[in-house]
Structure 1
Amino acid sequence: MHYGYFNGTIAPTDQLAVGVTDLSLLRGYGLFDYFLTYNGRPFQWDWYWERFQNSATRMHLPLQLGKDETYAILLNLIERSGGADVAFRFVMTGGYSADSISIERPNLLILTESIHPVPPIQYEKGIKVILDEYVREMAEVKSTDYKRVILMAQAIKSAGASDLLYQKGGRSAN
């Protein structure tokens, strides 16, 4: 069973829910991050926290928790998951908004998920990617806006590729 955190509540992930008036649903306004644990500890925690904090700042989403408090929540979630290594997905949304545009108080979800191991052959031989002439808006932010990848999913599959690489004029735009 996987557990998660939502605005102060820890529960099984299937019992957590974001309401329909959240800016992430109404306006697509949110950010996320994703990282793994190894030996029961978040991998490169300092780096991921800084990236998440930077994304929140750029999106004008105030963090409700500090780094140490968040780390304690992660350890609690790992323990509830049986101490096994997990993947963490952070999702911070614009929160509920009376006028459907103003940020009042963001919602924070921290979800545990199963780790999906990379097949060893991918390390040995690499993966195929397709190039996409595209530059993400606010590329420095890990936003929840992944519609381009979803729209390109069939092209990725048809090409026998595993992913796509955004580029502009031959230069990486990821």
Structure 2
Amino acid sequence: MDERTARVLTLDAHEAAPRLLGATLSTPKARVRLVELEAYEGRNDPGSHAARGVTPRNAPMFAAPGTLYVYLCYGVHWLVNIVVAPSGHPGAVLVRGVEFDDGTRLSGPGRVCRALGLGARENGRRLGDGVEPVIGEEPEGDKVLCTQRVGLRHGTELPWRFVLKPAPVRLDGDRGA
């Protein structure tokens, strides 16, 4: 993992998430760009799995930055998070949406995990161990939409969902800048 990526992963989740937008994530099954992320801060965040402390399920959230926290949601969908924040301070960024090389976007953390081929075997793995991140240029502020998190019972008021706005489409069908 390069130095810039390692530095971003040591930030608190709500600071790391917008900086991870636009990053490329590669697995053996797919290569995508991260376009929708949610931040979870840990013990002081009622929406976080780490709010009540360490459990066997959430233990990866307390691991070193760059660890993957992959869990089964409602017994149906695997969801992938990238652990961030300084070691010992649980924090994670949930991958909610991605964009493929052809510009097609896929939304929904369960769909994303399935498209990337991620599941239980990746839980606790480190980035670089079959899942490769590459952080590019930070997106400009006007290209990032910041909203409340979705799909939660607690902590919904926090504006920690970050979406990279799609590039405008030109009349000739090509994506413009």
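Every number here is computed from the coordinates shown, using simple stated rules; none is lab data. No experiment lies behind these values; they were computed from the predicted model shown. Cβ atoms are built from the backbone, for glycine too; each structure is taken alone.
Some values worked out for this structure:
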{"read-out": "Test item: mean count of other Cβ atoms within 10 Å over residues 71-78 calculated as 12.1, pick one of 1, 2", "value": "2"}
{"read-out": "Test item: volume of the Cα convex hull per residue in Å³, for residues 63-158 alone calculated as 138, pick one of 1, 2", "value": "2"}
{"read-out": "Entry that produces 25, 17, 16 once semi-axes √(5λ) of the Cα gyration tensor in Å is calculated, selected from 1, 2", "value": "2"}
{"read-out": "Parent structure of the calculated result 2.3, given that distance in nm of label points 7 Å out along Cα→Cβ at positions 127 and 143 is the read-out and 1, 2 the choices", "value": "1"}
{"read-out": "Origin of the derived value -3500 (helix-only ellipticity at 222 nm (-39500 (n - 2.57) for each DSSP H run of 4 or more, over all residues; to 500); candidates 1, 2)", "value": "2"}
{"read-out": "Origin of the derived value 13.2 (Kirkwood radius over Cα pairs in Å, for residues 31-118 alone; candidates 1, 2)", "value": "2"}
{"read-out": "Which of 1, 2 leads on distance in nm of label points 7 Å out along Cα→Cβ at positions 15 and 103, largest value", "value": "2"}
